[in-house]
Structure P
Amino acid sequence: MGNQWTLQDAKNKFSAVVEAALNGRPQRVTRRGESAVVVVSAKDFDAMKDQEIERNRAFVRHLLSAPKVLGPGEELIDENDRAMLVPRDVEFD
């Protein structure tokens, strides 16, 4: 059989389902004609979980690297930097 099994076939040939998953071929099991579960090896599952955890960590790092919200009395520009700013000419019609 390929990589798709009915629930009854998966029950009857569970060893074959597991063997295929262990060989790197995820096995889809359907119930009442609809996809119900996918059997994957523990190694593949752990790798997927590790990737998900790393994506979440990367997202948290991204959020933490965003500019901070200024609190009361805080200035966006330091007073020392402000002296170096040169205003530009503006024309009003």
Structure Q
Amino acid sequence: MNIYVGNLPYQTTDDELRAAFSAFGEVTSAKVIKDLQTGRSKGFGFVEMADKAQGEAAINQLNNTNLNGRSIRVNEARPKTSDRGGDLRPRRLRR
């Protein structure tokens, strides 16, 4: 089960994220997403749990709890879609 974790403190590491979820079962991966140019955390990450029931328990227990002083948002990750929203009409550029 893939889990989204939002509102992470910027100093949170992959290992800290893994440790927070490992109390609920086997964590197959834990990754804090970082900006490619600066290497700084973007404030969210993903955790992959081996068992769906354990993942659901982690979501229910950890959502809106504090991690390193910030209230984190935890829910099941949704698949990335190609539609990112926004206005896709062609723009007229000023000359």
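For which of the structures P, Q does the calculation of Cα Rg over 2.2 N^0.38 Å return 1.32? Value 1.32 for Cα Rg over 2.2 N^0.38 Å corresponds to Q out of P, Q. Given that relative contact order in percent (Cα under 8 Å, 6 or more apart), derived from a single structure, equals 18, which label among P, Q identifies that structure? Going through each structure in turn, the value belongs to P.
Given a computed value of 33, 20, 11 for Cα extents along the principal axes in Å, for residues 14-53 alone, which structure among P, Q does it belong to? Only structure P yields this read-out. If helix-only ellipticity at 222 nm (-39500 (n - 2.57) for each DSSP H run of 4 or more, over all residues; to 500) is calculated from each of P, Q, which structure is the one that comes out at -13500? Of the options listed, only P reproduces it. Of structures P, Q, the largest value of distance in nm of label points 7 Å out along Cα→Cβ at positions 46 and 62 belongs to P.
Going by distance in nm of label points 7 Å out along Cα→Cβ at positions 6 and 70, which of structures P, Q comes out largest?
Result for distance in nm of label points 7 Å out along Cα→Cβ at positions 6 and 70 over P, Q: largest is P.
Out of P, Q, which has the highest value for distance in nm of label points 7 Å out along Cα→Cβ at positions 38 and 78?
On the way: P: 5.1; Q: 2.6.
Between P, Q, the highest calculated value is found for P.
Bear in mind that the values in this text are calculations on the coordinates, not laboratory data. Just so it is clear, the structure is predicted and the values come from calculations on it, not from any experiment. Cβ atoms are built from the backbone, for glycine too; each structure is taken alone.
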